[in-house]
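The structures considered in this document are given below.
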Structure P
Amino acid sequence: MIDTDTPDSSFGCTDGVGGYDVEQQIYGVVLQTHEPTAVSTIADAADCSPRVPQKYLAWFENLGIVTQHTSDPATYERNDAFFEWRRRNDLAATQSLEELQDRVQEATSRITEYEERYEAASPAAVDAVSAAQVSDELTSDEVRSDLDDWERARKEHERYERARQQRMADERDQVFRGTTR
């Protein structure tokens with residue numbers, strides 16, 4: 001276990017940036033990595049010596065927060081699947097089954113509207129420039145905005161549907177065990 005109560009200076013870092021401790025500084029940098037990033041780059045961004053992030057990154061990897069891509073030089077990347085899993089768990093724990101069903105239905109309606117409007121099964125199947133050229137009402141920027149929203153709706157649908165399924169399973173388990181939430 002990492003001792004986060006130790007003063008930042010003993011870790012080879014400047015005082016916590018904005019009042020954050022070293023772990024939080026490194027975690028904040030990790031949240032912004034969307035491609036394999038060298039430990040030295042992470043250290044620079046967290047204002048630490050290059051050796052400091054290694055133990056935190058190893059710990060974050062064990063937790064599933066990051067994925068190590070290479071070992072020489074060591075590179076790490078944020079594990080988006082972990083954050084998506086955490087968001088679904090939070091939704092399943094904090095929203096009722098009815099709320100989750102409503103969100104699934106809202107996303108389904110948006111998806112259906114876009115499928116009908118663009119006569120396509122997914123946003124990837126639509127060429128924004130061509131769609132704007134055949135439309136009397138939409139510019140290519142507006143079509144791109146629609147396609148972005150359509151993609152968001154698809155992701156929301158998946159997220160809320162999986163959270164709904166998890167919530168249903170949790171409620172079945174509680175009934176089976178004789179407890180309720």
Structure Q
Amino acid sequence: MGLSAVFAEVKKSYFARFDRERQWRARFGSATDMTDEHGYCDDKTRTIFVSRRYLRASRDELAVILIHELTHAVLRSASHGAGFMRRLERAAKKADRLKRSALGALLRAHVVEYKNAERVSPATIYATMRDLVGELRPATFEEALKILGADYLDEYLRKCRRLESVYRKEMGLWAPERLE
């Protein structure tokens with residue numbers, strides 16, 4: 001089953017009231033080629049991009065990515081917070097009712113990943129950034145964030161407001177402001 005067919009199936013089964021005008025589409029590549037993300041929701045072009053790594057993915061693997069990205073579109077948020085997780089849990093229950101228990105299990109595992117990410121303390125995230133900079137010396141803060149973990153960036157940035165300062169200090173870019 002191709003991406004377009006899985007996309008149509010996911011919209012019909014899990015997001016029946018979304019995109020009634022059929023303005024959204026899914027495609028491989030583009031915005032995801034430059035990142036470590038599995039998919040990307042571009043609300044401006046109304047496109048769900050799926051990484052080319054998934055060209056040969058199973059129907060369920062594609063469905064998880066599409067449900068994830070369409071959840072961002074429906075919620076109009078890049079957050080992986082409580083509302084996002086509730087929506088994925090609802091999709092998992094719906095998958096079970098549709099006799100798609102493997103998809104339901106994959107969606108539940110996805111929710112668990114995000115819940116575990118939320119349990120990571122800011123101190124752990126700051127320490128990880130220090131270690132990452134010490135070992136890999138990423139050229140930019142954005143590159144460091146990608147290495148740190150693209151799936152959890154929203155949570156990391158929400159929890160760790162000083163993350164860029166930690167990066168800059170470890171890279172030797174930090175200089176205290178001087179009063180003149």
Structure R
Amino acid sequence: MQNQFSPSRPEREERDSTSEESELVSKIRHADLGDEKYLTDLNAIVHELHQTQRPDFFKSTNPVEVIDWFRSLLQKPTVRIWIAEENGSPIGYILAHFHEQSENPFCLARRWCEIDQIAVHPDFQNTGIGRTLIKKVITEAREEEIRDIELSVWYFNEQARLAFAHLGFIPKVIRYELEP
């Protein structure tokens with residue numbers, strides 16, 4: 001994938017943090033309305049992998065629809081997206097849902113954070129950026145006294161499974177499908 005990000009992107013006045021985890025990442029910040037195009041471009045990286053591996057499940061996307069989808073997520077109070085930037089250009093992102101469930105006859109009440117998407121531009125993979133993004137989500141969840149942090153990964157994505165295991169994630173539920 002060609003780098004479609006403009007290095008001359010204007011600086012934002014407010015920054016969430018400066019990363020100490022990776023020398024490459026100069027900024028990790030919350031995504032804002034207006035970042036939808038950057039998120040769509042980065043999402044295409046991971047979506048292509050998913051579509052290639054599971055064309056029976058994932059379809060080709062229309063960038064305009066994906067931009068609209070990200071725009072709607074950015075307006076939800078239970079969704080948070082962070083962007084990693086290098087020299088003002090987005091090079092990765094992570095999207096998390098913050099859930100709350102009341103007690104029911106089967107389960108205790110709980111609050112948890114679910115990491116739904118993570119993508120890092122290929123030029124910056126295996127440099128600690130993904131780890132830094134995940135640690136950012138964990139830190140924010142812990143600040144809100146959320147103990148449970150979950151994610152799911154497709155079985156074919158061995159690289160992601162190994163990376164998540166290295167960060168301390170363990171299998172919780174194993175989901176099977178019956179092959180046609």
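Bear in mind that the values in this text are calculations on the coordinates, not laboratory data. From a predicted model like this one, the values you see are computed outputs, not experimental measurements.
Quick look at the values:
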item: Value 39, 27, 13, calculated as semi-axes √(5λ) of the Cα gyration tensor in Å, assigned to which of P, Q, R; result: P
item: Label whose coordinates, when helix-only ellipticity at 222 nm (-39500 (n - 2.57) for each DSSP H run of 4 or more, over all residues; to 500) is calculated, return -9500 (choices P, Q, R); result: R
item: Structure with the greatest value (metric percent of Cα pairs over 17 Å apart, for residues 46-109 alone, set P, Q, R); result: R
